[in-house]
1. When FRET efficiency 1/(1 + (r/R0)^6) of positions 23 and 127 (r between Cβ atoms, R0 = 25 Å, to 0.05) is computed for each of I, II, III, which one produces 0.90?
2. A value of 21, 19, 14 was derived for semi-axes √(5λ) of the Cα gyration tensor in Å; which structure in I, II, III was it taken from?
3. With distance in nm of label points 7 Å out along Cα→Cβ at positions 15 and 55 as the yardstick, tell me which of I, II, III scores highest.
4. Identify the structure, out of I, II, III, from whose coordinates helix-only ellipticity at 222 nm (-39500 (n - 2.57) for each DSSP H run of 4 or more, over all residues; to 500) was calculated to give -8500.
Structure I
Amino acid sequence: MEIVYQFLLRNILLIGGMILIGISCGITGHFIWLKTDFTITSVELICEQPLNNRCVSHYLGVTKEGLVIDFVPLAFEFYEGELLAGSHVEKKRFLITYTINSNLKHWQYWPGQLIRFIGGMVCIFLWFRVRSNNK
């Protein structure tokens, strides 16, 4: 029975660590890769029918080139209520900061993603330790 517990512990550490690292890198990578520069002209709340239980904010904006865009940020990209009609939004690629109306803002979820990544690395490290002790 002890072998079963060791097997479960090793696999939970390995799989859990990989999941934590994967989620952290995916969310952080998505935000860091985002590049946008536009002025919001209107905000629309679109709700999925028939139950209206999934509502998503669509931000219609105009770029400097005059192109009309429909920007739909993910829930983890900006503070709630931060994107208002008339606001100028600029996010440069490979940064964890962005500006709204020339006010520099830091990405709110960066510390949490860093903690998740470190937790995943600790799980992988413990997996190596448990694995090497059992040989």
Structure II
Amino acid sequence: MKLLLDAAFPLVLFQRLHGAGKEAERVIEPGCRCVGDDRLRERLATQPLVFLTQDQELADIPADFRSQVVISDLPPWMPIGQRVDIWLAAIGKLADLQPEDRLFEILPWGELVAWEILEFGRRLRGRIDHGARGGY
């Protein structure tokens, strides 16, 4: 599982992922703050990545996206250490359960849920647990 982190995530998350032996990169190009939205969407559509973002605009991905998108809705006032632990736990659940869903959200209290992508929008599928494969 290759992880791609939005530029808004703290460096400490990237460092902890690497320290745990995870393959991760940040959406930052040399000499540039971040990659353009069109290039990012093209990469996510064609490569099997897990993209961690805080950008709600990515909630409109199509069902045939190759990447999985995890939108973090954790409040910015939450201590960074606590947010990093929640992000790592969510990534761990995805790695353990390997759900086929494309769109996930980390709710403000840290729960990871999957969204079903519909032709005209999305529908909440359910929380992701460490239980049986599929996780619902």
Structure III
Amino acid sequence: MQTFTAAGQTWRLRITTLAAIKLKAAGIECGQIFSPAGLQQMGAILDDPTAFGPLLWTLLADQARENNTTQNAFYENLEGDTLDAAQSAFVYALIDFFPNSAAREAIRKAFRAKLEQQTAALAEIGSEIVTGLPES
């Protein structure tokens, strides 16, 4: 089970068969998620908070009701570091869903490598921006 914290509340995220059925109803086929088309679809969802938020709500609505959290209050707290933590929790929960342990570990390694690549690219862009700024 993966967790993230938003507005002082810890959210538990676990992909089960029931969650996979809910995702399928939302247009995400878990069995195809690591295919080229599935990866493209997940990339698009993770890059768009207005797509990811409703997807996450689909999985966490029952917890939200238990904690008296409205959908709007839930969305209000999905930003910045919280959104990043929720996305990572979702991806790792999705990886944990699959039964083949060797495949899970390979996918985890690939995901970590991709995150490191993105972090390095963003650091380089940040350096280029700072270097290009006029001195005051």
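1. Checking each candidate, the match is I.
2. II
3. I
4. That value comes from structure II.
We did not get these values from a lab; they are worked out from the coordinates using the rules stated. Computed from a predicted model, the values in this text were never measured in an experiment. Cβ atoms are built from the backbone, for glycine too; each structure is taken alone.
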